[in-house]
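We did not get these values from a lab; they are worked out from the coordinates using the rules stated. Keep in mind that what you see is a predicted model, and the values were worked out from it rather than measured. Cβ atoms are built from the backbone, for glycine too; each structure is taken alone.
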Structure P
Amino acid sequence: MSPLDANSESPASRSGATDLSSFFATDPDDRTGLSGVYHLHDPGLALQVRLGLALTASRSLDLQYYLWKGDLSGTLLLHRAVEAADRGVKVRLLIDDIFHSGRDEVYAALDAHPNFEVRVFNPLRRRRIGRNLHFVINKGKLNSRMHNKIFLVDGAVAVLGGRNIGDDYFLLDPELSFRDLDVMTVGQAAEDASSAYDLYWNSDLSVPISEIRRHTSCTNQLDSLRRKLQRWTNEAESVAHAAPATFGAVHTLLAELRDALVWAPAQIIVDPIERFKAKGESAFIGVGRQFVERIEREIVLQTAYLIPTRKGLEALKRLTDRGIRVRMLTNSLMSNNHVSVHAHYAKYRRRLLKAGVELHEYRADAALRSFLRAERAGVSSAHAGLHTKAVVADRRTTIVGSFNLDPRSRNLNSEIGLLIDSEEFAARVLAGMEHDFDPTNSYRLFINEHRRICWEGARGDGLRIYSGEPDASVWRRTLAALIRLIPVEDDL
């Protein structure tokens, strides 16, 4: 019986061979070389898809992330990965090291499982005392991080995009909720994602956790971790967006997504591993140059972190000079989780507007915050933020991935994304973007008759004009102004 059979309810009934490929199989005469793509704007669905796919894995589960938190969503997904390993699935977890101080014991426990292997990318050799000093001394090497995000099941289905693993990316954090975008893909793009994963997994920068945390035996720690994961999962079943817990529920979910797939030419964009040694610009820059040259009418961009630099400004100005409409959305001071990035972005706002860019900033009181407050009584400090990295050109070509329009993505970190050539898919992505551009969710920036930057947003039944950073406290504005004086732009 297939694990994706609607009547299949237990791991014991699963066959040994992967069934995801056949489940998403297509007519080879019609779709050879094409990719099936589905946009995951909804954070609850993005978590459900990952949990459901992990439950169906029968051969391999390849996970590559910049950030994997130890909160509710991180624990639920880790538990599904351990369950997969328990039933014989080969699980590989490749995690960047920069934000994972103190989690070596967890990784070592996972690595003790015969079917679970953990590698840490570009690790700091000082794990506890002296960690920060070690980073500063070796900044030239350690400042470049693996920002790639891949959730790949049986080499047949991949989820790519902007989301890390954490409650704030899946509408589970009562204080912060990110607006983000992933793409679930099958077919050629999933095969290419598998190659992109292996590129980093096999790099000498990917260090087995066993070489970092030496232990004679972690079996007891694994058993303890398994019990903890099970306890968290039992307690969380009622709140995790009705995560599919049976194969029948997963079958229903995946069948709906399969029937809604858009089939189109798609191309994985991934930085070569050599970039960490030779430095240089991201692979996205070369693709972006070709991308920009072909634009005829309009381009819509969303980026969590925007520091365009002089070259970026010049490229945008060339577009507007050609009569191309450029619409751009990034975070406001209150929605940005990195004040330092906003501080240096703010230096470019006037020049962006003068270049003819239609510039918008995401509101911290956007619809996602209203949802949080409605769902969780007593949460008054909740706010929303933008984490999407997406571009749509001429309502046809779409890029979704991990690449921000900032120096860190261009020159330091590795990135991955998916370029899709489809009017139908672009229309679906644009529908979500239009929601974000709505004045209830973002501010429109403009220069008034007194040459001052102003913000326009919906308030009550009408529009309101702001002459300063909307909703920002004096302290936050002052902090941003001070950080702007520090020459750290190239590291942001």
Structure Q
Amino acid sequence: MNRKIVFMLFVVFGFGYFLRVMYLPRLALTFGYDQARDAYVTQQILSGDLKILGPPASTQGLYHGVFYYYLLAPAYFLGKGSPVVAAYWIALVNSLTILVVFSLGFLMTRKIGTALLSAFLYAISFEATQYAVWLSNPTIAAFFVPLSYLGLWLWTKEGKGWGVILAGVGLGLSIQAEVFLLYHIVPFTIWLLIRKEQLNFRSLVNFFVALFFSLLTMIIAEVKFGFRGIIGASSLFASQEGAGVAKGLGDILVLFFNQIGKVFAFSTYPGNVGYGGIFVIVLIALTIASLRKGKSDTWRLFLLCWLLSHLTVVSVGGTSTPFLLVGIGPAVCLLVGINISEWWEKGYRLLGLAVLLIIIFGNISMIRKENVRGQTIFAIQKDMILSKQLSAIDYTYESAKGNEFSINSLTSPMWINIVWTYLYNWYGEPLYGYVPYWHGRGQEGQLSSLNISDHEVSDYYLVIEPMAGIPLRYLQETIDIEDSYSKMIEEKYFGEIRIQKRIKQ
């Protein structure tokens, strides 16, 4: 590539990274139970307690890979435990996907303009900016899933030997990020059957060797812990909730279109999920129709395998697991970018320009509206963002006026204080010189907990998290317990986070 193209790609990359981190200085970062847990585990690794088991999946017995923890480690080390530094680092990894999209766009069309346009569409993708600073294990699959498809294309279409390794490692690390992404084995297999004349035994062996070594820690964990993952997966497909047993064909189709429609919309017109989803579904229909007309079909078939890959697991996921579709957004941007370029070349320039401007407006508007509030498409408790949490912590210290105090909390998950324990230790202690005591339910078995006071403390605080995910009856129950030994003298709101200041009575 000449310097002009490199410069333009650098500008697109820089702009994409800026959009991903633009609200981090305002501490617009979702920090809930998963984030605090992962921060603690990562720091245990940094202290020499090496791990082999990754974060737990939603299905009992299933665990994701441990790679995510080790990827976080340098950021938590350099940032001295700062989630913000970790978010800048993960955003950089996410931004590398822009280069992957550019590479695929060029390899598929041999047109620099199309490749730059596709990369630009991913750079401004609302979904991509949400994934970029979401400190949760699925987020790194936003890079590794498209990387695996880049390797697959290089291997089967370009004849590059190192593409085999890239495909295997990319797929393996995608599964490490989110165990259910194993479903990409299906579109991989379909594509390999389509391109079977380009395959040979050696390349297949190299692929499976690369896949094996990238999954090695997960395999060792399975052996070490008695194959709990296999047992958990078996129970998932045997249960009424997990497999398609409880769902009719119509239910599965509705669920599929609702899920995939959101992914399509979040990269095209996120302000209206219906319109954005319909737009990309129409493009897919036109792509399938083009195949019937005998047009050049290599990139079309490839993108269809990628875009529709989620159909294989639609019955095991619901609206609560949007990250099962992580890594499909880049394929959406490629499909849209290639189609806009073709419209432009065919003379439909007004149409192409209008669609492009709508996409730019839709994504930038949604980024400005939502990203200042954290990672809203993933968070259940929408107001659990760092800016409001730290303001709440500042309030407890400032109103205590340097005196020792004790806290209790109503949290999701119930009775687990790990978020506030982490924040008081990382933020409160260096700034104010001490951490509060704890007077709530026992925290035995947690990664960390605040100490219980061995002497009289007069100032009490009750931290009430946003109530999403918390059964309402526990709110009054917790307040009643507090009322039995303390009296509320002040209550402050930090968004949906409530802090009650109390004194012993």
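Listed values, structure above:
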{"read-out": "Comparison of P, Q - label where mean count of other Cβ atoms within 10 Å over residues 126-133 is highest", "value": "Q"}
{"read-out": "Computed -18500 for helix-only ellipticity at 222 nm (-39500 (n - 2.57) for each DSSP H run of 4 or more, over all residues; to 500) - originating structure among P, Q", "value": "Q"}
{"read-out": "Per FRET efficiency 1/(1 + (r/R0)^6) of positions 86 and 206 (r between Cβ atoms, R0 = 35 Å, to 0.05), the highest-valued of structures P, Q", "value": "P"}
